[in-house]
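I've put the structures underneath this note.
Values quoted throughout were computed directly from the atomic coordinates according to the rules given, and no laboratory measurement underlies them. Keep in mind that this is a model prediction, so the values were computed, not measured. Cβ atoms are built from the backbone, for glycine too; each structure is taken alone.
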Structure I
Amino acid sequence: MSRIIVIGVFALAGVSIAVFGLLSRRDSPRVPSLGDVSAFVMDYRVGKVPVGRIAVLGFWWWVGFHFFAR
C-alpha cells in the first residue's frame, strides 16, 4: 500500500512541475521560471554577504546530512 502512495506522490509532483513549466513559458507568464527564482535567491545580498548562496548551500548541506547519511 505504501508503494502505491509513494508512486502517486511522485506522479503528482511530476505533473505539477510539468504544468508550472508550461505556465511559465507563455507570452505573459504569471509564474516565474525556475531559473528566474534561482537567480533571485542566489543574487540576494545583505551588504557584501551573499546570503542567498549561503542559504542554498546550507539547504543542500541539510538535505545531504538529513537524507543521505542514514
Structure II
Amino acid sequence: MSYVRWSSIGHPWDYDSDLYIYDDVAGGITCCGCVNVPTYEEMITHVKEHIAAGDRVPDFVIPRLEQAGKEL
C-alpha cells in the first residue's frame, strides 16, 4: 500500500508531493530513494524531516501513517 506518491498537481493526483512512501514487501515502510524504517513512528519522524527541509508533503500523509500504525 502506498501512503503518498510523487506527483505534481493534476498529474495524476490532485495533490503535489515530493515523496513516495509505501509498505515494502521486504518489510518495513519505505520512503523511495531515501530510507526504509521498521515502524510507522520512525517514518513519521522521517516525514517531519522532509517537511522541515521544505519538501512538498501533503497534509494527509502523517495522519495516514498514524492510522496505519494503530491498525497493527
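Things worth noting here:
- Taking FRET efficiency 1/(1 + (r/R0)^6) of positions 14 and 38 (r between Cβ atoms, R0 = 35 Å, to 0.05) as the criterion, the highest value among I, II goes to I.
- Comparing FRET efficiency 1/(1 + (r/R0)^6) of positions 22 and 54 (r between Cβ atoms, R0 = 30 Å, to 0.05) across structures I, II, the highest figure comes from II.
- Winner on relative contact order in percent (Cα under 8 Å, 6 or more apart) once structures I, II are ranked, highest first: II
- Value 14.9, calculated as mean count of other Cβ atoms within 10 Å over residues 30-37, assigned to which of I, II: II
- Structure responsible for -10000, with helix-only ellipticity at 222 nm (-39500 (n - 2.57) for each DSSP H run of 4 or more, over all residues; to 500) calculated and labels I, II on offer: II
- Computed 0.94 for Rg/Rh (Cα atoms, Kirkwood Rh) - originating structure among I, II: II
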